[in-house]
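In the part that follows, the structures are each spelled out as structure tokens.
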Structure I
Amino acid sequence: MDISSIRKDYTLKSLDISDVNDSPFEQFHQWLREAISAEVLEVNAMTLSTLHADGYPNGRVVLLKELDYGFVFFSNYQSEKGQELENHPKASLTFFWPELERQVRVMGTVEKISESQSDEYFLSRPRGSQIGAWASPQSHKINSREVLEERLKEMQLRFEEEKLVRPPHWGGYRVLPHKIEFWQGRPSRLHDRILYEKNEAGAWTISRLAP
């Protein structure tokens with residue numbers, strides 16, 4: 001397979017500073033609505049990149065579950081990503097919507113959301129997902145899948161007797177951005193890139209970047 005010959009020219013849309021909202025959150029909402037309308041597959045999927053203790057960046061795909069004054073996702077606090085965020089509470093997010101030839105990159109600090117917010121979301125999940133959060137020692141090594149299936153059975157039996165509540169080691173994180181870049185694919189790789197940066201006064205400045 002000749003991977004080097006795989007290419008696509010982007011021609012659908014353009015993006016200019018005069019086109020974007022003053023708020024990057026409003027701009028993101030607009031693009032997200034358009035992505036939903038375009039039936040983008042896994043439209044709220046985003047690559048979360050954290051910093052491993054050895055200095056290597058570490059990425060994985062998670063799901064955006066809320067957008068308020070930050071980007072909210074949920075995880076096991078004891079997972080690899082949870083431990084990395086505990087030690088280095090900074091992260092980047094990348095959304096890619098190929099159907100619209102668009103990408104959004106987010107960079108910011110990370111905080112845990114409130115316990116009440118985590119409780120509310122946890123109780124909205126399907127019961128199987130709730131029990132799975134108790135059963136899986138996320139990111140830890142296990143000897144076989146049977147270990148996981150046995151833990152699941154144990155939790156299913158346990159919560160036939162007990163009220164099913166959120167595990168204390170599971171909850172939400174919020175990425176508080178200081179940079180958000182909107183990327184629109186253009187012909188000949190001369191893509192449009194619009195960057196929002198938060199200044200010391202807390203206001204957003206907008207710039208165009210060379211592709």
Structure II
Amino acid sequence: MKSKCQICNSEYTRSGMSRHIKNCLGKHFKTSGNGTAKRVFYLHIHATYNQDYFLHILMKENARLEDLDTFLRNIWLECCGHLSAFTYDGYGEDINIKSTISKIFEPGLSLSYMYDFGDTTELTIKNVEIYKGVTEGNKKIQIVSRNADPAVICDECGKKPATVICTECQYEDAGWLCKKCAQNHECDEDMFLPVVNSPRAGACGYTGD
């Protein structure tokens with residue numbers, strides 16, 4: 001599946017997008033600088049255990065980790081108000097969420113982010129580059145690219161795209177079902193969650209709403 005760069009509208013695969021964006025941003029910020037230009041951090045975020053779920057974003061230097069936390073909850077994670085944390089090494093000491101990203105990130109530095117300490121969704125956040133410029137609309141966070149909707153094939157028929165996930169069967173590495181197979185599935189419909197464009201698909205009560 002190809003995803004779109006929201007700066008130039010070009011489409012690339014996951015690996016191609018990572019290469020493209022760094023080049024595209026370099027050109028963009030050479031022509032977009034002005035008297036109000038500040039440092040802008042280019043962050044690459046992906047699900048730690050499934051890199052097909054990714055985000056490429058820009059953050060203003062005075063934005064805080066709590067802004068990033070809110071953004072991630074809204075776009076990918078929030079279901080039941082679970083706790084979350086940023087750390088340097090997965091399960092180390094939490095980083096103060098009030099910290100500005102300019103105090104935390106250096107080029108090449110990666111952080112771990114965890115949402116929900118029961119049914120945990122873990123993300124890796126890497127600072128790829130720092131530019132001088134202005135985000136679109138002077139927003140704290142600007143999305144540059146997001147992975148396209150996943151096309152996961154039904155575990156039962158092996159032909160059609162899955163539309164729901166049986167959370168009971170998921171424990172046996174199965175349960176991704178197309179609409180037709182879901183109608184005849186042995187588990188109760190109360191166990192179903194929708195397939196959504198998020199690494200939290202199938203977890204807790206997450207529906208993407």
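Tell me which of I, II gives 14.5 when you compute mean count of other Cβ atoms within 10 Å over residues 106-113.
II
For which of I, II does helix-only ellipticity at 222 nm (-39500 (n - 2.57) for each DSSP H run of 4 or more, over all residues; to 500), calculated from the coordinates, equal -8500?
Answer for the origin of the read-out: I.
Comparing FRET efficiency 1/(1 + (r/R0)^6) of positions 42 and 178 (r between Cβ atoms, R0 = 41 Å, to 0.05) across I, II, which is largest?
Greatest value across I, II: structure I.
Using distance in nm of label points 7 Å out along Cα→Cβ at positions 10 and 130 as the calculated read-out, with 2.6 as its value, let me know the right label among I, II. Don't jump to the answer; show the numbers that get you there.
On the way: I: 4.2; II: 2.6.
Structure II accounts for this read-out.
Suppose you compute distance in nm of label points 7 Å out along Cα→Cβ at positions 58 and 122 for every structure in I, II: which one lands on 2.2?
It was calculated from structure I.
Can you tell which of I, II yields 2.9 when distance in nm of label points 7 Å out along Cα→Cβ at positions 74 and 98 is derived from it?
Clearly, the read-out refers to I.
Figure out for me which of the structures I, II the number 0.95 belongs to, where FRET efficiency 1/(1 + (r/R0)^6) of positions 2 and 194 (r between Cβ atoms, R0 = 35 Å, to 0.05) was derived from the coordinates.
II
Each reported figure results from applying straightforward, stated rules to the coordinates on display, with no laboratory input. Keep in mind the model is a prediction, meaning the values are calculated, not measured. Cβ atoms are built from the backbone, for glycine too; each structure is taken alone.
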